[in-house]
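Q: Next up, some structures in structure tokens.
Since every read-out is calculated from the coordinates, none of them should be taken as a lab result. Computed from a predicted model, the values in this text were never measured in an experiment. Cβ atoms are built from the backbone, for glycine too; each structure is taken alone.
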Structure 1
Amino acid sequence: AVCPNPQITRFSPTAGPIKGSTLITVTGINLGKVYSDISALVAGKPCTVKPDPYQPATRFVCEVEQIDSETSGAISVTVDGKYTAKSDSEFNFVDPVLSSLTPSAGPVSGGIIVTLLGDHLDIGSEIQVKMTSGVCQIVKQNKTALECQVPAQNVKSTGEKIEVIFGGYRKEVPDVFVYKPDPTVNMIEPLKSIMSGGTSITIRGDGLNLIQKPEFVTKYGEKHFREGCEVLTDYMMECKVPAINSPNINITETSPLEVHYWFNMANVTSLRNISYNGFGPMLYYPDPSITYFEEEDRTKTFHETDMLSIQGRFRMVNSLMASVRVFVGDEPCSQTEANDLSITCKPPTSTPKGTDDSGKAPVTVRIGNMRSVPGYLRYFLPSENSKPITLGVVLGVALPIVFIVVLLTICVLRRHRKHKPEENFIP
């Protein structure tokens, strides 16, 4: 005998496509001893109970077939032909909508992620995305967007249609996807960096904007180091050189570390051994050494006409000037130049933000990921800065007192004159 009083506690999914089938998993209590004990309806439509997977009394799966129009209704279960349960919430049959895709083009090697936009894109139990060249593998989806990874092109065409299949119900994206030649690279500069990395390199080529998240990768030993790139145009992008985080590397300014590198661009393989194809290795030099300011408290005095000079060993910095930044306080130093032994720049002409109460602003040198504070630049002395305040306080208090004293003196003198006896008065 089966237990009475069946209950439906939940079901999934909560929506499915019209004109397509959906497998619905129903969970509850007292749902029969075997799958054949159960019959189910979804919004009044038969739902065929499957023998597998079935968990006695607690869970079953049924398949509801297509209907012609959108509707909704509760799920009802009958056990052993006499005990019935109905869900509290309703199952919805909806017509999914596909409105557009982005991006609309990619490399023939595939691998980029396209986003299909629309509505009801997360319904049903099975969704597939197909193109002429193959399956677009779904990586993420929600109600209004579906993301999939494009396959490599295997059929020459001017544009490929994308079709989304919801449990057998086929819907077509109104736009086509266009395959274009894989990106190429013909210039990389500079092929130099420092061990801390973070310096910029410029890449020129063609078709670079076909890739969404390109990466620049270097290899040392068995380790790979990665940094992201920013695509500026179809012909140019900028990448950061990754730091090499390996101890005990013996390099000098005349004997840099040589490493091979490549670009990770979706499924494009032609750029994965680019350092072997005539471009040569990336040269990693020691981080520049920066000398602390020699003045007392490592503090230089600001003079409006003077350039700020920072001493150190900067042999390779000239070729990395795009990655060199000097800050005084929180503001940048301008007109930055470098030679083998110094970096010079024009400091802010007025007291910058980040200056402390003693008038000192820290001088910070940044070269890629490297950061150093060799000292401070003093814009004013504490006593000088406080003089206007002190004078203001003194004048604010003293002037009223002086005014009152003068006024009282005048009053006393006038009173004295008024009551003074005349010169020839005889009592």
Structure 2
Amino acid sequence: MAKQGANQLSIKTDNKLLVLQTIQKKGPISRADLAEITGLTKAAITNITTDLLKENCIRETGSASTPLGRRPILLDINPGYCSILGLYLARDFYTVILTDFSGKILAKTTNRFDGPETQSMMLKAVTSATNKLLRNQSPPVLGMGITTIGPLDSIGGMILAPKDFHGWHDIPIVQILQDTFNIPVFLENDCNASILAEKLLGKFRDENNMVYLGVENGVGSGVIIDGKLYKGDEGYGVELGHTTVDINGPPCTCGNTGCLENYLKLPHIVKQVKIALELGASSSILQGDISWEIIIEAARLKDEVSLKAIDHILRYLTVAVVNAINIFDPSVVILGHNLVLAKDLILPKLKQTVKNFYLTRNYKQVRIECSSFLNHGPIFGAVALVLDKLYSGKIDFMLKKQP
């Protein structure tokens, strides 16, 4: 199939979005630096930034200090240009946030799902919570991003059949919320969205090849290659949690055996600690109801059972990180979700062990870091998803002020 040419209007729009994204990534920034980074002429930058200033997308924020000559005026995103909605649906709770254009939270609500909720009850709760956030909102809403666990169809906007997810099956959630709020709505896997948040809003904006590992009730992953989210042939992305680490291991819910997720997910860690105690392991700290958070605190107090649990995590997390490095050759591997609540216990030792095993260890240093958003990557990922759609031309950013 022949490649279609671009008309002048689409080229102008693409250049405008390129400049807007560069300001969002690098701002405050001068027009001269914008020209150098984007490769556009200074005249084109002047015209585009003039338009963006008129449209209130960006603002002038003072001037840069220079040793000689006229001080250049700096440009930055105008946070008040619009607002963005983000929704994170977890197994036992949901979070809705409203942010400004820069990703700063303006309003937030988190609520638990109490017991077995029907689909209609959950959607009603989410819709009600979102309406409350929008009640005092003044800038127009650019769009809404939804992140949740898979499997899902992000292109068709469907939550398919996540395990232990209140019986949800083939829910067209994008269409439902789009019809409800009359705004663009987008859906993405929580780990894919989390790495978009790192790229667009976090401290890894300059990284073009990176891997995100989210460890919580499962083990998920998201991958950026050459600056773009890797989605694969059918849009499902990368599932490092379902790579085999023991061909003789226990069966996994995915149908495989010995999956990494079976050994690394946090409910497994809690279960193994409970079994150890039942078998007579001694602990003066671990009593009654045990959770991941309690295990972390006990490990900080040098509880032997909890420290063994952390060692178990380190063993399998090392496998996951080394595999990710050998497969994708990233500059950084980012850890996220509730695993990072124990970052002080895990990260220093993990860095020491990983550097001894990956293939290119003698030639390059791969950084291992915690998420910019700690265990809140998915909700900021929902906001980043909307920005990603904006910069890829899937949202009309010529917003009209609401009456």
Structure 3
Amino acid sequence: GNDRLANALDAFLIVLILANAVAVAVETVPTIAARHDRTLALFESFSVAAFSLEYLARLWACVERSEWRGRPSWRRRLRYMLTPLALIDLLAVLPFYIGLAAVADLRYLRLLRLFRLLKLVRYSTALAALLRVIENEARTLAAALVVMAGLVFVAATLMYYVERGAQPVAFGSIPAAMWWAVVTLTTVGYGDVVPVTGAGRVLATVIMVFGLAAYAIPIGIMAAGFSEEVRRQSFVVRMEMVARVPIFASQTARVLSRLSRLLRAEKVAAGHVVCVAGTASHGLTIIAEGQAVAHMAGRALALSAGDYFGELALLQPVMHDVTVVARTTCRLLVLEAQDFARLIERKPEVAAAMAPAVTAKLTELSEKGEITQEAAQRAIRRWRALAESQHAL
């Protein structure tokens, strides 16, 4: 219910942001602007009203953020107003209100409406990741830009001394030669200015080679940073999914991190039978993406991202009590019981941290009759022995 409403509202705002970008463009076409001036004005008023309500709603609700609790409400709201996304939201509507209050013609303020495109960062994880990469790699990118600017200056200076006699207009000064240097080093090559002397052409060849190498540096930095950010996000998502499993819910980030590294990704097609009731369970399976159906005792239970099954196999050999079939293409994260057993034997501190939760879970299963008391006690003794070996260390 609430999730569907939130998704619908996000979709509406994304469409509205894109429609505003189109409106800014078509307003510059004289025939369209003259014919649909009133329609465009009404659309602008509607957009500003929608974005203003969104801004005020976020400003009102920001006091509920857990990291800002314990502070006065006015300070929480002031801090929110100074966040980058809140400033973008404000700049998206501010030109409209300035235009209403001003007497002079402030049509140039319409350009600020392009800030509305930046609102897409809130709804796009890829754009948000790109901004984080730029922030994280700011120093490295700045150093690369300094190298690129220095290369432009050196190339323009050398070409000025080589070509100024043959082309006093195009290379009559270092600033004038910089146009050629920028166009050449960026491999655009407009062809409006080219060296005509032999020495100039040889120098241009050398500059082009160095330009390809130097101007590829920022691309490599961004590509490596983006790859690392995607990997980090994927790892965080895995930790969150592992933490949803009851036996792992109370564990520290360190333990969750170790468990997340053991997860093996699998992709199954729609209609694939993931597991069959009555067969041996080999470990925990978490649905990372997609939808599936669990058939149990004549009932069908819908499963989606974040749902899991087979966790009991990590504690004790058991049979599957459900048959799970993928409804759509699914990406699964699998934690094999063998890998989990090797981890707790190799890292007794993990077993020590999990022992209380595992003991409670095994006792509960024994009381429900899902496993025998003898099997439960045997597993509990094993976990306690592992935990005690850690304390002995």
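Q: If semi-axes √(5λ) of the Cα gyration tensor in Å, for residues 225-304 alone is computed to be 36, 20, 11, which of 1, 2, 3 is the source? Provide the component values of the computation, followed by the final result.
A: Values: 1: 36, 20, 11; 2: 34, 17, 9; 3: 27, 17, 11.
Answer by label: 1.
Q: Another one. Determine which structure produced the value -12000 for helix-only ellipticity at 222 nm (-39500 (n - 2.57) for each DSSP H run of 4 or more, over all residues; to 500), calculated from the coordinates; the candidates are 1, 2, 3. Please list the in-between numbers first.
A: Numbers: 1: -3500; 2: -12000; 3: -20500.
Checking each candidate, the match is 2.
Q: Can you say which of 1, 2, 3 returns 3.7 when distance in nm of label points 7 Å out along Cα→Cβ at positions 41 and 369 is computed? It would help to have the intermediate numbers written out before the result.
A: Numbers: 1: 6.6; 2: 3.7; 3: 7.8.
Clearly, the read-out refers to 2.
Q: So distance in nm of label points 7 Å out along Cα→Cβ at positions 121 and 177, computed for just one structure, reads 1.2; which one of 1, 2, 3 is that?
A: Working: 1: 1.2; 2: 2.1; 3: 4.0.
Derived from the structure labelled 1.
Q: Here Cα Rg over 2.2 N^0.38 Å was calculated and came to 1.45; which of the structures 1, 2, 3 was it taken from? Kindly include the intermediate steps, with their values, before the conclusion.
A: Working: 1: 1.79; 2: 1.07; 3: 1.45.
For Cα Rg over 2.2 N^0.38 Å, the value 1.45 is produced by structure 3.
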